[in-house]
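Have a look at these structures, which come just after this line.
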Structure I
Amino acid sequence: MLEEPYRWVEAIRNRRDYLEDQLRGASPVVATRYRDGVLLLTTTPGPRKVFEVYNEIAFAAIGHPADIEKLRKAVIDIAHLEGFNLSASDVNLQRLVSFGIGPLVKGAFDEIFRSPFLARVLLAELDPPNGDDVFYTIDADGSFVRAGHVAAVGSEESVAAIAEALRDHAPEASLEDALESALHAWACGRMASEREEGEEAPGAEQVVDFLKNALADLNVEAAVLDRSVPTKSKFRLLGEDDLEPVLSAHGKA
C-alpha cells in the first residue's frame, strides 16, 4: 500500500513526458492583438485548428485532431449552456477556462487508466468586460495561464521564441502588419522546436529562408475576432485576399 502514491506520481511523470514528446513537433499557434481586434495564426497540412466558440470567443489548438475536436465541442457546449441559463453577456473566457475546459482536461490527465487529451489549447476573447482583449493557454495537464497582448501554444522552446519575436509588437498595428509579425514569430517558434540543444538562435535571413521553404508545403490558417464587424459573431476566417499580400512577400504564390 505504501508504494501506491509513488506509483501514481511516477505514472503522472511518465504521462507528462509522453505528452511533451508527442506535441513537440506540432506547428505552433500564434495569437496577437491588432488595431481592430485579435488575430490567431498557424499552419497546417490538413485539418483546421482555429475555430469560433461563441460570439467574441475563439478557440485554437495543437495536438491530435480527434482530441482537438472533442475539446472544441466541449467548450462550445459549455458556452451555449452558460448563455442559455444566464445570458450571452455572461459567457466569458475566464469562466469557460476556470470552470469548464481546465477541470475537464485536468480530470483526464489525472486518471492514469484513462487516455489524456493529446492537445494544448489557446482561447481568445475580444473586448471582455474587464478591459483588454485576453488570451488563455491550457496545457495538456489542465493547468492554464492568462496572457496579455500576445500568446502561443506549442513546445516550451517554440512558445519562448514566439514571445521573444513578438516582444515589440504594437497592439495598434494594422491587420497586414499583424499578419507579418505573427508569421515571422511562427517561423521563430518552429525553428526553436527543431533546434538542437546548444545551437545558436537563427539570424533574420535564416528565418526568412526557413519561412519561404516551409510555406511551400503548408497552408497558412488565420482568423480574427474583428470588433468592426456589425454582427453579433465577431469571428472571421481570413481568405486568400487577406493573406495574399503577406504570403506573396515570402514567395508563396
Structure II
Amino acid sequence: MVELKVKDGVAGIFLNRPEKSNALNSPLLEELLAGLKQVAGSPGLRVVVLAGNGRSFCGGADVTEMAELKASSAKKFITRIHLCCDAIRRLPVPVVARLHGAVVGAGVELAASCDLRIAAEGTAFAMPEVLLGIPSVVEAALLPRLVGAGRAAWLVLTGEPIDAKTALEWGLVQELVPLAALDERVGALLERLAAAEPEALAAQKELLRLWQDEPLGKAVEASIGMFARAFSSDAPNKRLRATISRGRGTKEN
C-alpha cells in the first residue's frame, strides 16, 4: 500500500491504495511509517517527494475503519497518523508534496507536514472532520502557521472544501500547474533542491522545524550555532569563491 523509489539521492514515497483514494487505514499507516524510516536511512539522500497513486493524493483517514473505533482504539489510530506526519517533518532533507485530485482530512495533514507543496489545477482540499463528529487534530495544528488563524478556523469549523486556486492564495500550496505538467514541475524542483549543498540543506530543514516548534529566541540562538558549524567544512568557502568568480566574469564581459 506504499511504494518506495530511491534513485540518485531522490526518494519517492507513493501512497498506493488507489481504489480507496489512498484513504489511510492502519496497515497503510504502518507501511508509510516504515517507509519513512527506511528512506531516512538511505545513503546520499538529498530530497523526498510524497505523492499518491491513482486519481487522488489522499482521501483522508479510512472512514470504514474509523466507524468501528472506540475511545481506546481511536487514540492508537490517530497516533499512527501523527507519527507519520512527525516522521515527515523530521526527515533530514526537504520533502515535496505532489498533490492532485482530493486532499482531505489526514491527507491535508500529511501535505502540511511536508516542506513544499505543488498542486495540480483542479485539486480540492477539505478538513471535514467536524461533519463526521470528530475534531481535526494532530498536525492540523500546523494549519494556522501555514494559512493564518482565521483561514485555519474556516477549514476546520465549516468543513467546506476549497479549490486549488484558493489554496494557493491562502498559502496552503506554493504553486499550481496543469495536471499534465505536474511531474515535470515537481522534477525540476527536486533537481533544484538536490543541487544545494547537502549539509546546508539539512541544516535549513532542521531550522524550519525549529521555527515552527520553538520560541523565537531559542530558534534564533540555534540558527547562530548552525551558521558557525557550516564553516567547519570548506564547502561554503568553495561555493562563495565560485560565486565571486562568476560575478567578476560577468562584469568583465
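Assuming 64 is volume of the Cα convex hull per residue in Å³, for residues 86-133 alone as calculated from a single structure, say which of I, II it is.
Working through the options, I get structure II.
A value of 11.8 was derived for Kirkwood radius over Cα pairs in Å, for residues 102-165 alone; which structure in I, II was it taken from?
Only one of I, II returns 11.8 for Kirkwood radius over Cα pairs in Å, for residues 102-165 alone, namely II.
A value of -16000 was computed for helix-only ellipticity at 222 nm (-39500 (n - 2.57) for each DSSP H run of 4 or more, over all residues; to 500); which of I, II is the source structure?
Derived from II, not from the others.
Hey, distance in nm of label points 7 Å out along Cα→Cβ at positions 190 and 214 derived from one of I, II reads 3.1; which structure?
Of the structures listed, the value fits II.
Matching task: 15.0 is the computed value of mean count of other Cβ atoms within 10 Å over residues 78-85. Pick the structure from I, II.
Structure of origin is I.
State the single structure among I, II that was used to calculate relative contact order in percent (Cα under 8 Å, 6 or more apart), giving 26.
I
For structures I, II, calculate distance in nm of label points 7 Å out along Cα→Cβ at positions 54 and 222 and state which one comes out highest.
Going through I, II one by one, distance in nm of label points 7 Å out along Cα→Cβ at positions 54 and 222 is largest in II.
Where a number appears in this text, it was derived from the coordinates with a stated rule and is not lab data. Since the structure is predicted, the reported quantities are computational estimates derived from the model, not experimental observations. Cβ atoms are built from the backbone, for glycine too; each structure is taken alone.
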